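Structures are listed in the sections that come next.
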Structure I
Amino acid sequence: MTKVVSPFWKSSYSGQENACVEVADTTDLGRAIRDSKQHPEDGTPLLTVSRDAWRNFVQYL
């Protein structure tokens, strides 16, 4: 099972906006992604992606 191994962070481009996503590192070197307004402690699921999927996504941007 993939686990989050770092604090979540958001892009510095987000400024003080609350309508954004946050990412964190995972045990399999991928990323966990969540809505900045919701937290998994509240039962909100995380989207997890592999290292390669994250790299492809970032390169596409």
Structure II
Amino acid sequence: MATWDTTKYVQECDKCGKKYNVTKYEQPVREKGRFNCKCGNELERWNGGVDYTFTEAE
């Protein structure tokens, strides 16, 4: 599967301040998902031609 575009950025939780490295993949297929911070706050929800990966920032 080919991706169209990849974007990398850091996202901070509004509730606890924890930082995550995020990679957003735009792609020609639909993906559905969500990511919650360890504190339970929802950081991202998607349903479309994108997918995300989240890793804890150092």
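For the reader, a short list of remarks on this structure follows.
- Source structure (of I, II) for volume of the Cα convex hull per residue in Å³, computed value 91: I
- Value -5000, calculated as helix-only ellipticity at 222 nm (-39500 (n - 2.57) for each DSSP H run of 4 or more, over all residues; to 500), assigned to which of I, II: I
- Parent structure of the calculated result 27, given that relative contact order in percent (Cα under 8 Å, 6 or more apart) is the read-out and I, II the choices: I
Since every read-out is calculated from the coordinates, none of them should be taken as a lab result. Everything numeric here is computed off the predicted structure, so don't read it as measured data.
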